[in-house]
Structure 1
Amino acid sequence: MCYRHSNIPLLQYSNTPLSMIRYILTDIEGTTTDIAFVHKILFPYAYQKLPDFVRSRATELAVAECILKTQETLLEEKDEDANLERVIEILLTWIKEDRKHLALKRLQGMIWREGYETGAFRGHVYPDVVPQLEHWRMQGIRIGIYSSGSVEAQKLLFSCSEYGDLTYLINHYFDTNVGHKREIYSYQNIINILKTASDQILFLSDVEAELDAAKAAGMRTVQLVREGTEAGVNHVTASDFSGVKF
C-alpha cells in the first residue's frame with residue numbers, strides 16, 4: 001500500500017521534549033539489511049561480473065565515464081597512466097578493499113541491476129523494518145536512506161527486495177555525493193537539502209562513528225544493535241526497528 005503524505009504530527013523525542021521527529025534517515029548495512037548480504041552476495045557478484053561488463057561496455061557513456069574517473073584517480077594517486085586492463089585490475093582491488101570510490105559504486109550499481117533483473121538475488125531487508133517504516137509513514141514521518149552505496153544501488157535493493165517493491169515507503173536517497181558518512185559536513189548537507197531542522201531528524205545506523213557525526217550536526221540518533229554489532233555508549237540503542245523509540 002502506498003500512503004499519501006499527510007500533515008506531520010507533533011511527536012515527542014524522549015530526550016528532548018520540545019523537539020518533534022519529522023524525518024527518519026536510515027543507514028542500510030547492518031541497519032535495514034544484513035551486512036552479510038552486501039559482503040557475501042553483492043560484492044562477490046560484482047567482482048565476478050565486472051571484468052566482462054567493463055570490457056563489453058567500455059564505449060557506453062556511463063561506463064566510459066567511470067573508466068575515466070578511475071584513470072584520473074590512478075594518475076593523481078600513483079602518477080600512473082592506466083589502460084583498460086589496469087583499470088579493471090584496480091577496480092577489482094577496490095572491491096576487495098571496499099573502497100568508497102564513486103566510479104566503482106556506479107559500476108557496481110549497473111552490474112547489480114542485471115543481477116536483480118535476472119533474479120540472481122533479491123534485496124535483503126530485516127523483517128522488522130517494513131512494518132515499522134509503514135507505521136512511521138502513516139504517522140506522516142518522511143523516510144530517507146543514506147548509504148555509501150550509490151543511489152541506484154539503494155533503489156535496486158528496495159525495489160527488488162524479498163518483500164517486493166518498498167520504494168513507496170522512501171522519500172529520499174543519499175550517497176557519498178553528499179559526503180562521507182563519518183564526516184559532520186555530510187549530515188549538514190542532508191539537513192540543508194531536506195530544509196528540516198536538524199533536531200527534527202532521527203538518524204539510524206549500526207556504526208557509532210556515523211552516529212557521532214550525525215549527532216555533531218544536530219541530528220537525533222539511535223544505534224541499531226543487531227547480532228554482531230557492539231553497542232556504543234554515546235547513543236540510544238535498539239535491537240531492531242520496533243525498538244526505536246522517540
Structure 2
Amino acid sequence: MTLTDFKQTLLGLAEKSHADKIKLLGWYLHSHKGMEHFRPSDIRGCYEKLHLALPSSFSGYFGNLVTRRELLKNSSGYRLEHRVREAFDQRYGTREITIQVTELLLSLPAKIPNLAERTYLDEALICFRQGAFRAAVVMTWNLAYHHLCDHILANHLTEFNGRWPIVYPGHHKRSPKSVATIDDFAQELKESELIEICRSAKIITKDVHRILTDKLGRRNSAAHPSSVRIEQLQTEAFVDDLIKNVVLKLS
C-alpha cells in the first residue's frame with residue numbers, strides 16, 4: 001500500500017495531533033515498508049509526501065512519546081512499543097485480499113471513462129474502506145450493472161432489442177418496445193430481465209450470467225432490511241468477482 005493510499009484509509013489525518021501522526025506514520029513504515037526502526041527524517045519525509053504541515057521541530061514530540069513509552073529508542077532509531085503497534089495492527093492491519101481489492105478499485109478510473117460509473121466507483125471505494133459493507137455491495141453492483149447497460153448501448157443494441165420480444169413476448173403485447181438510452185433500461189426492465197435477455201442474445205457468456213444472477217441476489221440481501229449480515233470477507237469476494245469478471249471483461 002502506498003503512503004497516499006494509506007492516508008485515504010484514515011479519516012481526518014491532517015486534524016490529528018503531531019504525536020498521533022508520528023505513531024500512525026511510524027506504524028505505516030513498520031507494516032508497509034518493512035522498516036524495523038525509523039528516524040525523525042523518515043517521518044518528515046512522510047509529512048512532505050502527504051503535504052502535511054510540519055511541526056517546528058520533531059524532537060520534542062519524539063522525546064515525549066519515548067517518555068510515555070509509546071516509542072522505544074535505541075542506536076538504530078525508533079520503533080513503536082509493542083502494545084501501540086498491536087493496537088494499530090488490529091485497527092488498520094489489512095489482509096492480502098483486502099489490499100488486492102483496494103488496489104483493484106483504485107486502478108479502475110484509468111479503465112472507466114464513463115463519469116456516471118466513476119461516481120459509483122468512488123462511492124464504492126469510500127464505503128469499502130470505511131467498513132460500510134452493505135453500502136459497498138450496493139454501489140459495486142450499481143457500477144457493474146451500469147457498465148453492462150453501457151456495453152449493450154455501445155456494442156449490442158440491435159441484438160438486445162431483437163432478442164427482447166423473444167425472451168419476454170408479454171412485454172410487447174400492446175406495442176413493440178425497444179431501448180435507446182440508459183434510462184430506458186430502468187423504465188422498461190427489471191435487472192434480472194435485462195440479464196436474461198443478455199444471456200439469450202449471447203451478449204454475455206453463461207459464466208458471466210451466473211455471476212450476475214448470483215450477485216444480484218446478494219445485492220438484494222444487502223439493499224433490503226433483513227437479518228442477513230454482510231461481512232468483510234463476503235464483500236471482498238463480491239467486489240473482486242464483479243470487477244474482474246464483469247466490468248473488466250466487458251471493457
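Since every read-out is calculated from the coordinates, none of them should be taken as a lab result. Everything numeric here is computed off the predicted structure, so don't read it as measured data. Cβ atoms are built from the backbone, for glycine too; each structure is taken alone.
50, 17, 14 is what came out when semi-axes √(5λ) of the Cα gyration tensor in Å was calculated for one structure; which of 1, 2 is it? Going through each structure in turn, the value belongs to 2. Set 1, 2, criterion relative contact order in percent (Cα under 8 Å, 6 or more apart): the highest-scoring structure is 1.
When mean count of other Cβ atoms within 10 Å over residues 28-35 is calculated for each of the structures 1, 2, the largest result comes from 1.
If helix-only ellipticity at 222 nm (-39500 (n - 2.57) for each DSSP H run of 4 or more, over all residues; to 500) computes to -20000, which of 1, 2 did it come from? Of the options listed, only 2 reproduces it.
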